[in-house]
Structure formats: C-alpha cells, structure tokens
Structure P
Amino acid sequence: MPRTVLITEANGSLGLGFVQSFLASHPDYTLVATVRHTSPEADPNTAKLFRLIAKYNTRRVFVERLDLGHLAAVRAFTDTIIDRVSRGELPSISAVVCNAFAWSLNGQRRTGDGYEATF
C-alpha cells in the first residue's frame, strides 16, 4: 500500500540526514519535505536538499513551502495536503516527522503571530 511521510524543516542538518536515510530505505514511499524557502538559489540548505533528492532519481518527493512561524500558513498547508490526499495526488499520510526547532541565544524571539519561538 502506498504511503506518504511528511517532514518539517527537511533542509536542516538533521532533516537532510533523515531524507537521505529515508530515501535509501523506503523507495516505495512518497515524501513531502517542507522548507521555509523552496528556492535553491535563495537558500543554500534547500540547494543541498535538492542535490540529495537528485541522487535518488525519484518522482515521489515533493518539496513544499511551510513557514511554521505563521499559523495561517500552517492551516493553509494542511488544507492543501488534505485536498491532495483526497484527490489521490498523494497517498495517505502514515507519519509526520516534526523536525523543526528554533533556539535563540540572544534573547527571546517571537513568531510572526507573536508566539515565543524557542522550543
């Protein structure tokens, strides 16, 4: 049965390791890899992600924009994923890997919605 796994912040150091291991171990799964910036020209970590994905020659990886600092964006992304699964564009979601984190050593930071960002 086809399945989809979604990972947040797929272009971070831990995310890249997960993506590499996942693609090597589960070639029959679909991966939705979320990043804040989808342009490899604008974000060197996203460029690393695209180079990594290219090594596996798969069409089952989707790199999608998701800014977890804005709850409206999270809701819109969720609605889009639900719609894609409902239409059969994506297999059902079997796992969500919550990989995103923020850590500020220079005082408290807030999201665009005003929530404290360190967790």
Structure Q
Amino acid sequence: MSTGTGARVRIGELAGATGTTPRALRHYEQQGLITSTRAANGYREYDARTAVRVRNIRRLLEAGLTLDDVRAFLPCLDGDVTAGPASAKGLKIARDRLAVLDARIAAQAAVRERLAAALRDAGESA
C-alpha cells in the first residue's frame, strides 16, 4: 500500500494493511471515524494515510475503549496516539471505561458465585 500524499486505496487494501475487515471499516465510516470517496465504479476509496487512523482506532478499541470513547480522540488519531502526554480528557475517558469494566466483572463474579453455590447445594462440585 502506498503511503504518499493523495494516494488512494480500496477498502480491501486498507483492511489488509491494518489487520481489520472491510465490514469494520464500513462501520468506522458509519460512525464518522474515517471517510472515503467513491470511485467512478462505486468502490470506496480511502486516502492511504487513513491506515494510521485505523490502526489507532484498533489500538484504542483493544485497550477496552468503545467507539463512542474513541470519537473523543479524533483530533489525534492521525498521529501516534501513544507518543504524546495523556490529556486530562483522555485519562478521564480511560478511568470511566475502567470503572464500567470493573463493575461488569464484579457483576459477573457475583452471578458465577450464585451459580456455583446452586451447584454445591445440588451436590455438584463447581
């Protein structure tokens, strides 16, 4: 994939270069995180530099953020999101997401314990 300014790539090329799927790219586009143009034949075409943005989106998603969370990082998605100092807003988003994940884990652990107790009560080992 060419990375020169103005270079255009199709969705399959972008997906391959970023380790994602065309479906995910279309979803990111629907969410306003990336943009494309349409070629004369109707195919989506992306600026080759979109690969950096997609990799950053994926990095943030893999860290546990949601697409709504990622939207707050739009101003810095075209560079190295890990290079600069963390912003207060970015840290708040991460702390809030961590709290949500902790609450979900606690709720699932409670459900697991209730199920394990029911199995013990039935004479089964959990």
Identity of the structure behind 2, 10, 16, 17, 13, 10, 8, 7, 6, 5, 4, 2, 1, 0 (criterion: P(r) over Cα pairs in 5 Å bins from 0, in percent, calculated), options P, Q: Q
If you rank structures P, Q by distance in nm of label points 7 Å out along Cα→Cβ at positions 7 and 39, the highest one is P
Entry that produces -10500 once helix-only ellipticity at 222 nm (-39500 (n - 2.57) for each DSSP H run of 4 or more, over all residues; to 500) is calculated, selected from P, Q: P
Figure out for me which of the structures P, Q the number 19 belongs to, where relative contact order in percent (Cα under 8 Å, 6 or more apart) was derived from the coordinates. Q
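We did not get these values from a lab; they are worked out from the coordinates using the rules stated. Remember, it's a predicted structure, so these values are computed and weren't measured experimentally. Cβ atoms are built from the backbone, for glycine too; each structure is taken alone.
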